[in-house]
Each structure stands twice: as structure tokens, then as C-alpha cells.
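Multiple structures are listed underneath, in C-alpha cells.
Just so you know, all these numbers are worked out from the coordinates, no wet-lab data involved. Being a predicted model, the structure only gives us computed values, none of them experimental.
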Structure P
Amino acid sequence: MNKFKNSTLYGIFNYKGYLIKQLALDLVWIAIPTTILCAIHEFKHFDIGMNFSLPGLMGAILGILLVFRNNTAYDRWWEARKVLGGLVNTSRNYALQVHSMLNDSEEKEDLMKLIASFPFVLKEHLRDGVVFSEVEFVGENLLEKLKKWNHVPNAVNSYIQEKLKIALNRGDITDFQFLKLIENSDELIDIMGKCERIKNTPMPAAHTFLLRLYIWIYAIVIPFGLIDTLGWWTILAVVLVYYVAMSIVTISEEIEEPFGRDPNDLPTDKIAQNIYNNIQEIQFTSTEYAIYNS
């Protein structure tokens, strides 16, 4: 059974299943006029066959439009992935520097928790809401403070800098160390801004509408070029062409907003959890090592 689940065939049907569900109604609607055209042609009411030149030309244009649409969406997806890669690196560096520069204290513990919470609040901020149950590990006091903010990632950064200022005033870190640590906060804010720019700059709706309209027109025209050759099989051919074209459009619409929960979006939940696990390891493994060698 596991071998079958790892097979290419299983992957194709499992992956494409959700697309079929999304496009099922459209496939029915596109099959109806094609069936009518086939019936008219096959029962000799009219000869509706035509040269394939027009459908062929429209198909070539459609191919160019789909490539452009897919590449534009993928560029946004890949840029977002690079930004999240920067989030992973910055979070790890921040945690390592805090752990090595600060002596054990309440501020140090809070700093590690706040750094670990930033990816969680950022990903949900990009989904228009924060799930506070994900960051309960920061403690009740900090959690209540975060709930008072509308922009929670800003709140996390604010409290990080507040904790660093306390450590500086107490003499736990030098001015140079303080500035070095603040650079990481600046980087987190920069990453947040890049993510917000990607989210808040969607593709023009008119572009998607016109592409979908063109696919519908193409699906209506193509039977005239195929019906003399394929007969009733034209229905299946048109449905398959429409399904492939609209699948590309649907996937493109998903990945152009890469921070959501669609199957093709970035694994932001997993990335946030991995950052949390890494910071936990930095914090507690080093502590256990110190206790072991004391």
C-alpha cells in the first residue's frame, strides 16, 4: 500500500483530485454545447466542420498567454520562498546571538520566546488574523500584551527591542552588542515588509478575467476544427483541453498568493514550526550541555 502511495500514478490522481472538484461544474457546462454541436454534426443536420487553422492559431495564442500567466505567478511564489528562507536564517542567527551574548535571565528567556513567536504571528498576519493559541508558549503576560495590538508582528518586534533595552541598561550587553542584536530586528521588519508587499500587490483582476474568457471562447471554437476527424470523441478532447488550460490558471491563481492554505501555497506552518524547534534546541540543548559539564 505504501509503495502505491509513493507511485507517480497515485500522486497524479491524488494531486489532481482537488482540481477536478473545483472545475467539475465548468467541465459540465463546457461539455453541454460541445455535445450539442456533435449531435448536430453526427445526425447530419448541418455540416459544421471547418478548417483547423483558426482553432490552431487560437491555441498557439492561448499557449503563450498561459506561459506568461504561469511564469508571473511563479515569480511571486519563488520571491516569497526566498523571503521566508531569509526569515529562517535571521531567526536562527538572532536566537544564537541572544543565547550566546546574554546571561540567563527573564529577559533572555522572553527574547527566545518572542523570536520563536515571530514566524507564527507573521504567517497568520498575512492571512488576515493571528491564532494566539499557536504562541501561548510566550507566557500569559506577553500574550495579553500582544492581544492588544492590531499589527501583532510589530508588537513582537517592539517587545523584543524593549527586552534588549532592559538588558543594555542592566549592563548584560554592551552598546555594540545591543546594536548588533537590533540589526536582526531590523531584518525581521524588512522581511515582514517584503511579505506584505507580495500579499498586497495582487495580479490585476482584469487579466485573469480575460484569460478565463479566452479559454471559454477557445473551448467553444475548437470543436468546429476537430469534429470532422474525431466525431463524438470531440467531447472528450474539448473537456481535456479545457481542464488542462483551466488547471494551469487555477494553480497560477493559488501560487500568486503564496501565504494562504491552498495545496500549492508555501508551507508557512511547517516553516514556522521548524524555526520554533530550532530555537528550542538552541535554548535547551545548550543549557543541558552546560549542566552536564558543571
Structure Q
Amino acid sequence: MNNLPLLPAEAMASFAARGFLRFDGVVPEEINRQFLEEMGDIDPPRPGQKMRRTYGEMLARAGVPQTPAGVPLAQAYPDGSALKRLLDLPRVAGAIRSLVGEDPVFDHHFLHVTFPPAYHEASGGENVSQHYHQDSTIDPRRAFDIQIMYYPHAVTREMGGTRFLPGSHLRKVSEAAIARYQNIRGQQHMVCEGGTLLFLHSGIWHGGGVNVSDRTRTMFKVRINPSRSQVRQFDVSTLKPQDAQRPIFYLKGPLPPSVEQILMTQEPWYENDTGRLELLNRVRFWRYLTGDPDYDADYWATRIENLADA
């Protein structure tokens, strides 16, 4: 695994700025079929049975291994299993290495299933979307975990794929504090072909969509922790030197594509005032990823770090 296809600098900058990367159709159909077979049948709830009980019974039957938290990711799944084959795909393994470094650690996994409206009607429940949240508790670290969301079959808009808010990963909140938000400008909904993977920074705001189709939707999530350095783990040969800070105003023409351009592209939900805090957060995050404590983009950090004597 020494010659993995690592992420190029521009893809890493996109992750730093937006908190996600998606790989559409990267998992072969053979592995998708194997995964669904290993999970087993997902039965609808019996009439009158509450969804919580139905879900618990489904998870007890499903072929999800009972993997202890904290084991090396390389040992989390049996050889030959669909999940082991998925994680060993060169493009997947290269992305994991680029984001969390060598020898990552398994945190947890979960089988997410959303049922069509008829199933909720049969159980007497309400068919609603999951609230926006950051997973786990408030996490003040600069280091980060990743979550891989695996969609083994095609997901249509009506099936209620995961919704997430690009660029929200560096704004630390309590999970419950954002539960009241349902729709935010710039949010995305996962509509994809089977075998698609969504790599998320562990701090990104997200939630499951509501399924209004006539089909059950399945998604499998794996959370991964770093155990070693995350600094300069991507393909640093693609990182171009920055000659000078870009002009902020009065540009005479379009600038060439660059890491700085990616980091400074704002999201629709950024306000004119507090949205600038996210630009600073991105600069500081890029410093962490590159190991360059003096890096800046568009002079955002430099102007507030100037300690020259009066």
C-alpha cells in the first residue's frame, strides 16, 4: 500500500474549505451487491410496531460486525468482506491516508436505513427528516476524524439522501444547538449512483433526509480516527509555491486556479460579517494540514497577527 494515489493539493484544499469530498460510483457493483447480501433483508415494520423497535430488531439481524472501538482500521473487517474490499480500493485507501495519515483507527460504524411513508403509516409514526447535527460532542481539536458514508445503491432526490452544509465543519457547536435548523442556503442533498462514497470532516453539519419514495434507502457510515500525524499526508508534489499574497481588490483580470482561490471561495450561507471568520478558520486549518505556520491567503491572518512595535 506504499504507492497509494494520494489526494492532490487542490482536492485537499477543497476538503479544507468545504469539509467534504465525494467519489461517485467508485465502488464496483460487485462489492455493492456483496454488501447488501451481507447486511441481509431489511423488513418493513409490522403493523402497529414502533419504528424504534423495528430498527433495533433490524440491526440485530443485519450482518454488521461487532467491531470494538479503537482497533486499527486494517483489522476492523474480515478479509474478503465487502467492507474490507471497499476500504482496500486504492482510490479509497489513498483518500483515507491523505486525510487521517498512516495507521488510522476504527471509531464506530452504523447502518442507516430510511423507510418509505407507507412503513411509517403502518407503525403509527411520523415520517420526518433527521435534525441537523454535528456528530458526538463539541470537539475543540485542530486534528479531525473523517466519516465515510457509503451508498451501496442509487439514491434519488425523493429517497431523502443525506443532507449536509458545505463549509460548516470548522464552526464548532453543540449538537442540540443546530437541531432547530431545517434548511440552510447552500446545503446539499446526496443524489447519486450506487457505489458512491461521501468523505466528511467529523465536524460538518448534516442530517438524514426524509424518504418520500416507495423504496427503502440504505447508507453505511464508518468513522475513522487518526493515530499519527495528519500533516502533509496528501500529494505535496502537487502543492505549488505561493509567490505573493493575491490582490484583494482592483483585480485587473481573472487569477489562475490555486489553493488560495479554493480556500477563499465563500459558501452561500456565509454572512458578510461572521462569514469572514470561516475564511480565517480555513487559513488556520490549511496551516495545520501543510505544517506551515506562516501560510496565509488574501492576507486574512497576517493583518491580525502583526505584532510590530508601535
Structure R
Amino acid sequence: MLPDNELPIEYPKKPTVLRKTKGKLATLLKEIKRNKVSYFFIAPFGIIFIAFYVLPVLISIGLSFTYYNILEKPQFIGWQNYLNLFVSDDLFLKSIKITFLFALFTGPISYLASFLFAWFINELPRKIRTILVVVFYAPSLSGQVFVIWGIIFSGDQYGYINGFLMKLGFISEPIQWFTNPEYMLTTLIIVILWTSIGAGFLAFIAGLQTLDKSLFEAGYVDGVKNRWQELWYITLPQMKPQLLFGAIMTITSSFAIHDVIVPLAGFPTTDYAAHTVVSHLVDYGTIRFEMGYASAIATLLFIVMLGTNIVIQKLLKKVGT
């Protein structure tokens, strides 16, 4: 027994976080060993994903803290690129405003339109449904869609919109839809909305085809009275994976608008009226070859996309609850 004036020696215990981390790592290793054949088959995809997606992102984040012009070795300059973006680059601040304007109009509208079109088309007979799926999905695949919209909004009197408005007497001379800053954003938003009904629409169609029909019968027994209640309480909860995929694809495309703008409005656009963050990135990365500065732009855009996706995931968890 210890004397009354002496306390027992307490040996330091391992931190709880460290024990939990080691436990999770051991569990993961056991899981990999038990399912080694499955991991062997997914290894090629994992290697390609890490090599061409994860590593470039990490390298870009690292380069964002350097001055790098391809010809010389990267020189570490700390936060200078980020400070220059927000303090001395007025065009970048303008591109942020334009990008969020595009995202605000094209993102939510495109997402809702994709789902509603998929929901309506899913109710049609199979042959008609197949034709309409091709019609709605084709614009996202065909590069000729820019040629068509270029003819529709052509800046001369032979453009369909100009010819129609001049014939009705609304205008006396052709409008330069893709070069006049007053009309450029509105025209491009219309084109982007049409071309953005793509992968999300296809995912929604696929999700609607796999719904459990017995849940609809149970829902009507439990008090579902109309199609809108059916949609909210039965259809949407079963489609959360497709809704999440469609949201990610729509958000990514709405924040990364550039390829649609170049063939229609040129690069750069008149008075930089449709100059997006991606346009700014392409300018510094592929024309000026200031890769450190371009990497800082890409890193900020990545953070915004990631944060928006996290918010969307939390919102979608509440669907049907």
C-alpha cells in the first residue's frame, strides 16, 4: 500500500484521436485485404484519377504561391498572386461578377428545367420518349449548335431574329447580338440554357426509370392525393443520387462557362462584357503563360465550386424529409 501522503503514479495515455485514427487505418487495411480482388479491378481507374485529377489540382495549388512563366523555375512569392487578384486586377473582379451572373441564371434554371423535362418525358410512351431524349440531349454533344445559334442571332439583316423583328417593325436596323455589350449577356444566357440540358437530364431520365413502383401504391394508401405530393414524398427521395449528380454537373458547368462564349462572341469579348473567371484563367494560362497567376485563379474557382457543392449536398439531404 502507498503512504497516505503519496499519490499513485499515472502514466500518460495515448491520445483518443490517435487511437481512433490507428483503429480506422487498421480497419481499412483489413477491408482492402478482404476485398483485394475488387480493389485490383478498380486500381486502373484509381491510378488514372490520381494522376490526371488529384495531382494536377495539388500542383496547381502549389504553383499558385509562385511566380512561374514556364521558361524559368517557379519562384515562391507567398500570397502575392492572391493579393494582386483582389487588389490590383479590376478585370478579375469584373469577371467574378459576370461568372456569378451566369451561374445565377443558368445554374438553377438549367437544373430545374432538366428535371422537369425528364419528369414530363418519362410519362410518355417508350418510342416517343426515346426520340425526345435524343432531341434534348443532342445539343450538349453537337458542336454545330454554335453555328445554328450564330445564324439565329446573326448581326446582319439575314439573321432570323433580326429579320423577324425588322419585318414586324420593332427595329429599323440589325442588332449586333454577340458584340453589343447591351445585348450580349442576355443572348449568351439563352444559348447556354439550351446547351446545358445534358448529363443532368440523362441522369434524371435514368433515375426515373428505376423508381420502385410499389412505393407509389403505398403512398396513395397513406394519403398522397396528387402528383405534386407524389413527386415530393416518393419520387425525389428515391432519386437523391441522380439529383446530386445533376447538381454537381450543373454547378460545374455554370461556373466554368467559356467554350460557349468564344465561338459566338469571340475572345476577348467586346469591352470584356462576357469575360468570365475561366476566360481570365485561359488568358493568363495559355496566352500570357503566367502559370502561377493562372493557378491562383484556378484555385479560387475550385474552392468556390467545392463550397457550392457542399451546400447543395446539405440542401438535397432535406428533400422529401
Inset, instruction - Assuming 74, 43, 34 is Cα extents along the principal axes in Å as calculated from a single structure, say which of P, Q, R it is. - result: Q
Legend entry - For helix-only ellipticity at 222 nm (-39500 (n - 2.57) for each DSSP H run of 4 or more, over all residues; to 500) computed as -28000, the structure of P, Q, R it came from: P
